[in-house]
Structure 1
Amino acid sequence: MDIVVKDTNIIIDLIKTGLLHFCALLDIEWHTTLHVIYEIEDEEQRKTILSCIEDGILKVDVFEGEDLDLLLDTSQDYGKKTNLSETDCSVMLLAERYGCRLLTSDQKLRRQAEGRGVKVYGLLWVVDTIVENGILSGKAMIPYLEQYLQTNMRAPENEINKRIERYRTLKQ
């Protein structure tokens, strides 16, 4: 089973687009950190995430002992150099610990994590994985991609539009 670490912005985008519940249908073990959970302030989004945790869809890792010391040191170091938050550092270190993908749409975090050898992907990796695994057809994915464009001003518009056009031409 593949392991994937999600950061705050990816979780929020998955909720806003309506794609979050499809993640449970993939053969992936989803992880995040307690730091990320604390960052989710919207009450409805928090309820959704807590439900995913209760249902075992999302695992929450906590930094303790030496891991916490490493997080604090890393956060202090990266905070000064690149303005990464402690939450950013927590998901970067967690992905590093598991040797797995990190999902983020934060370009600062992406650059720093890739510099440490972490494989970093965005929401479109989730979209592609859902379609490739036959959970949704390409045509059925179009409204979710359109929702992503409407709910996230920083969404990669060109890449999303390419997928929408490709999916529209499919015979599914």
Structure 2
Amino acid sequence: MVTRRYGREWALQLLVQFDLDAPASPAAAMAAFWIQQAELEAEDLDADKREAKVIFTSTDPKVLAELATVRAFAEERVNGVWSDRESLDAQIEPFLENWSLYRLGTIERNVLRLGAWELLNSDIPSAIVINESVDLAKFFSSTKAGRFVNGVLDRFAKTARAATKQEKPVETFTP
């Protein structure tokens, strides 16, 4: 089963790649990334690795449909974060307490960007976005990174929610 978790992992990998070496064409870089993922999966299968998952090389229509959906999910996040990164950085920075975004590791910086973008631009509940971000930080970095991401995104989410509530007009009931 191809899940959104995979989509977030792929999105983070692309964002880290873009952060380290900004592509001239993000679309071309993403296309190359997907080809590389299929090649890596094929190598794992050829090497008979037991933990190899059959996603990119699958012929099952259900798996291919799930892959297309999750790939679109990942690309939406990459495109959103990459195009909004300056705005996201400015919004995240106040929550870093004695840190600047560029003092952080590349993984942590991009996990925060991805999490903040999702909090602002998706209907996914804050708790899920934060939990997924913490898991990404722990998986790709360390347990300490997970705790750090949790604290920053939790404060960010509370402020973002408060701002959203203030912007919504108050509905009144008239009989």
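Only the coordinates and a few stated rules stand behind these numbers; no lab work does. All values derive from a computational prediction rather than experimental measurement. Cβ atoms are built from the backbone, for glycine too; each structure is taken alone.
Remarks
- Computed 3.1 for distance in nm of label points 7 Å out along Cα→Cβ at positions 108 and 132 - originating structure among 1, 2: 1
- Origin of the derived value -19000 (helix-only ellipticity at 222 nm (-39500 (n - 2.57) for each DSSP H run of 4 or more, over all residues; to 500); candidates 1, 2): 1
- Source structure of the calculated read-out (Kirkwood radius over Cα pairs in Å, 17.5) within 1, 2: 2.
- Each of structures 1, 2 was scored by relative contact order in percent (Cα under 8 Å, 6 or more apart); the highest score is held by 1.
- With mean count of other Cβ atoms within 10 Å over residues 92-99 derived as 13.2, matching label from 1, 2: 2
- P(r) over Cα pairs in 10 Å bins from 0, in percent, for residues 44-83 alone from the coordinates reads 27, 26, 33, 14; which among 1, 2: 1
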